[in-house]
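Asker: Take a look at the structures below.
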Structure I
Amino acid sequence: MSINIDHLSFGYGDNLIFDQLSLSLPDTGFVVILGPSGSGKTTFLSLLSGLLKPQKGSITGTDTRQSSIVFQSPLLLDYLTVEENISLPLLLQGMKKKETSSLIKPVLERLELTSLKDQYPYHLSGGEQVRVSIARGLIKGGKTLILDEPTGQLDEKNSTVIYQILKDLSKDHLILLVTHDETSGIRLADYLFRLEHKSLVCLKKGEENQYTKPVLPTPDKGKFTIDNAIYLNSRYLIHKKVRTILSTLFLAFNMMLIYLGLNLNSHMDESMNSLLKEYYACEVTNVSMKEEVASSGKLHLTKNSIPNEEVMSLLDIKDPYYCLNYFLPTYQEISLHDKVVDVSFYPVIKEDSKRLAYGHTLTRLEDIIVNDSFLEEVKLDRKQAIGKKIAIHHQALLYSKQLESSDSISLDITFQIVGVSKEKKAFNKPCIYYSYQYCSDYLKSHYLENISEELGIDTTAFDLLNNPSYDEDDFKANGILCYQKDISHLKENAKRFFKDRVSISSQALDVKESTKDIISSLLKVLTLFLILNTICSLMLEFLAVYSLYADNIRLFALIKTFTRNKRNTIKSALGLQLIFLFLILSSSLALSLLSSYLINTILNALQYPSFLSLLDINSFLFVILISFFCSFFGSLLPLRKIKDKDINQELEGED
């Protein structure tokens, strides 16, 4: 005997379906079980196929683990062709798609499905769908085929065809059929049973068939592989391409935002330094010491002074230049081209002609270089600006605690624009650059009458600047200037050695720090946004995948039917995860590269620095990690929402 049932008992709660049922079934033949709805027919078949476990007793036999069950609904996957639907049990056993053809061909021929092998289920009639479902059960390779009212939704003509097919199959298979069609059951059955009083009553018992050798080849049994899980899920996602594309794009867009945020944070310093190196006088740095003059509670009054030798030595400043801001203030209001503009004057110690966009370098005291921000304010283009004159008048009073006399020195210069710097207008202000050397020579050539008379020697303003005796006086309070290639390093050293006692400032540093403060504040907000964005990405993938699982619950039902292994359901979910991971990462990479390129192009057009690297590997590696996290949990967590009752309902034919 093929199957032996020994004292089997099973029920749902207090409702006992079978009580001490014992039965033996042959190797081959057509076994029909009759019974009204609710009598336990489907439960009995689920026990035989292994979908349910006996509460008491046992089911043994040589073929119980390899039996195939065909439910009332064909349970075909509408995104697979007839041939692919039939090959599903083989794929779930780990067989490669290309290896299934030789096994499927005889089954197709036997059930007359060869001409329909490339059709999809929705193109088939009800009878054809049932035949495909039977073929899928046969391809598993077992000798027992269990059917739960396969003709319940068919008309009499199609039912007759199906019954005849099953009768023919019973010559080399055990066909176990549950039906309410008593006429056909009685006429075709080799063995006939009726479910009554929690047991099976034998109504007809025929002789065992002598044809016990299966005609169909038996495939090698293996395990469901990730490759096949990816294949089945890819076929499903192609069928659901609109939802897949939209979900992927939404998730990829979220990953792109994370990438851009990380990219901006990584390359902000580099971009700012690149921007500031274009400033015409970016290496000129002001160094001064802060001294406390008075304090009251938390209020402190400080003043700037010339740095001492210790400061100069530790900061490695070897060639100091005296600051001229007292004579030519940094911030002034000038008039040009009927425009009044607030500008910043900066001295140029060493010129770099590569930073000049138009015109020529400074060759005399009256020559000045302007930037594009200045030209924008006065509404001039570069060509129009060359030769324009700017009159400057500033009067400075020179006095000292050590001197009784004082002098007034007037700086009356008519500057002329001779060049325009390459500076971008981003984060910039109107600037005028003048020659430190020529301005120093100008101060050296103007003698101070009253102070010269008091000291008894011809004295210029520059002589007073160069004399350490006057370091405490106001006209030297602005500190000194130095020429440094790496001003950021100079400031770091000053902070490390002297904390807040030494001030390091320059045009470039001031712009960098103010801009960094703004961007840092934005990045804090952006960081919070990215965290929320990641949570939203996880929720979005959860919802997207859950909806796909819910629509594809039939696959889970078939996995349960053909493999009896819940881990294969997890493998199917992992297959979907890997597909989503690939789609998200490839889409994220494409969107990230495209958005980085477009943003940089727009920034360059607006004369802003390129804050983003086209491909930032570290940022993208982090995106890969986040994507994997979202895909992993977004694929497995929804699986917990798929309950056994939902799968069982699908198996019961609620199509």
Structure II
Amino acid sequence: MAYGFIKAACVSPHLKVAECCFNAEKIVEAAEAAAGKGAAVIVFPELSITAYTCGDLFFQHALLKSAEKQLSMIIEKTSKLGSLIFVGLPVSRTEGIYNCAAAICSGQLLALYAKSYLPNYGEFYERRQFTPFQQNMETQFISFAGFENVPFGTDILLQEKSDSSLTLACEICEDLWVPVPPSSRHVLAGATVIANLSAGNEIIGKAEYRRNLVKSQSARSICAYLYANAGMDESTQDMVFAGHNLIVENGTLLGESALFSNEAVYADIDIERLCQERRRTTSFGFSANNNFFDSDYVTVPFSLKEKSCTDSVFSRYIDAHPFVPNDTEKRTQRCLEVITLQYQGLAKRLRHINCQSAVIGLSGGLDSTLALLITCRAFDSVGVSRSKITAVTMPCFGTTDRTYNNACALAKECGVTLKEVRIADSVRQHFKDIGQDEAVHDVTYENCQARERTQVLMDYANKTSGIVIGTGDLSELALGWCTYNGDHMSMYGVNSSIPKTLVRYLVQWFADENDSAVLRDILDTPVSPELLPPAEGKISQVTEDLVGPYELHDFFLYYLLRFGFSPSKIFFLAQHSELAKTYSSGIILKWLKTFYRRFFSQQFKRSCMPDGAKVGTINLSPRGDWRMPSDAMVSLWLEEIEKIHA
């Protein structure tokens, strides 16, 4: 499993009811086609060798023996594929007939999973032909299809020899629809992938219900769920089948077939991501360690043929902007949710300290613009006049007319109080005090301005009995692109968990809602701290020219913090996203190295950051999501990056 990915397929092959030879041939053909597309795990529907709708023909010895014979043929014909394959068939025992799923790989019959919950209502009457495998029954070892000591039951795990994180188990159709499905036991026992061989007929509304059920079970279980459903050829008498196949990973739908299409569905499952999510969600481990199911699982090892995900078979969609939904409607809704979380967090702080005043440094840039807009909403919600918000503009050596004028216009448009404090003389006095040559445009030159601005804001907040609203965002905190005890500090940071790639869309949301020309001009202004003198009246210091593109850094940040992925995997993901259309591999690698160096060296700034509302799954607050020693070494990560070939 390169980078933890495994390709799975759910297939609804053509079949003829009770004609096992024909069905087996179609299964082999479909398995070969799926394996040819890189599928390492292939799931076929319930009773796919015989067909599900055989009815009382399941009592016929000829049908049962033919199914067993054709299973042997399928095992033989697929032995060179190196894929793990699940097919359905009836298995006859002395006490009755079981509805089973056979797991096969590399010419071996690994296990026979028996169905536990047999539907016997409405159009279903499985209890007429089949015997349920009860939960309290132990796994048996039987002879079947020419193989000895085949595990037979429900509590069986299939574990890949080279990587135990790929552990599979199986349940059959109705098993999923009960309050406590067998898959709930399977995942607590260690399964990361669940295969479901199903033959659910189609009626109005059932597809949506089925989809939601699979997504819910996958999310609750933090697993991948492969649901293969019987196709149109099963339709008979009063029942119509549609071949609704689903592949879901931790509640996210990765692949779905259209109804009545008999099409196979493929998806690349990230097993590493599932494992990381389970480790991160400690309540999952608690549930597993306190498993109330008293059952001894049988673990069966198997080996997949190596299938690299670095070639053309890798087809998983990798979002280049994981913090920002691609869909316009969803993005608009996300913006509203984020804005509400931001201003509600600030509103609670205002109510708690009975604060009637706020101070914001307004530069005319995106971050301070968003902070002001959020503060206005917070004041509206607590019933305090916006005039109690003081927007302080503090022109200095790098301020351009464009940003200055935009700051003034925005303050007026929002109905807040505007105060101008020109800090050049104060900064020059400070230069004189510490012996700084004004002609030397170094880090001291820049940070003196940033800290002077913070001092003005803090002191003016004291003067007005207010609080300083921070403007810095998540991306700046990740890179340490903020002046320690300068713009790094405030009394409440409304943007502290907002990545730079999302800030722009949030401001755009306000611009569209208010039809604001000044907000649109702010959106068109290059991101800059404006600490160096302008060139011919224009911004000379563009942040992304110095630290790299924020869309790359936000991509790196998401996968580092959310899933703990290695640099090589993050690089691989970037190469398979839309980012690769804009940036060469060499450029991605260059800024990846910059990101890791800055992220590790700047932790001390994050260790003492102000309060701020957490709005998404990523946050760098030391009180919440991220606890990291300020002096941790980056060596391991940089060593891995050095081995990456662009």
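Read-outs throughout are calculated quantities, based only on the coordinates presented, and are distinct from any laboratory measurement. Bear in mind that the values here come from a model prediction, so they are computed numbers and not experimental data. Cβ atoms are built from the backbone, for glycine too; each structure is taken alone.
Asker: Taking FRET efficiency 1/(1 + (r/R0)^6) of positions 285 and 517 (r between Cβ atoms, R0 = 41 Å, to 0.05) as the criterion, which structure among I, II has the greatest value?
Answerer: That would be structure I.
Asker: Can you say which of I, II returns 4.9 when distance in nm of label points 7 Å out along Cα→Cβ at positions 141 and 629 is computed?
Answerer: II
Asker: Let me ask something else. In terms of FRET efficiency 1/(1 + (r/R0)^6) of positions 173 and 341 (r between Cβ atoms, R0 = 41 Å, to 0.05), which of structures I, II is highest?
Answerer: Evaluating FRET efficiency 1/(1 + (r/R0)^6) of positions 173 and 341 (r between Cβ atoms, R0 = 41 Å, to 0.05) on every structure, the highest lands on II.
Asker: A follow-up question, please. With distance in nm of label points 7 Å out along Cα→Cβ at positions 461 and 485 derived from the coordinates and found to be 3.4, which of I, II does the value describe?
Answerer: Here the read-out was taken from I.
Asker: Ranked on relative contact order in percent (Cα under 8 Å, 6 or more apart), which label among I, II comes first with the largest value?
Answerer: I
Asker: Quick check for you: by mean count of other Cβ atoms within 10 Å over residues 493-500, which of I, II is greatest?
Answerer: The maximum falls on structure II.
Asker: Tell me which structure, out of I, II, gives -14500 once helix-only ellipticity at 222 nm (-39500 (n - 2.57) for each DSSP H run of 4 or more, over all residues; to 500) is calculated.
Answerer: Source structure: I.
Asker: Given 24, 12, 7 as the derived value for semi-axes √(5λ) of the Cα gyration tensor in Å, for residues 85-132 alone, which of the supplied structures I, II does it correspond to?
Answerer: Working through the options, I get structure II.
Asker: Work out the source of -0.44, -0.91, -1.01 here, i.e. which of I, II gives that when log10 I(q)/I(0) by the Debye sum over Cα atoms at q = 0.06, 0.10, 0.11 Å⁻¹ is computed.
Answerer: II
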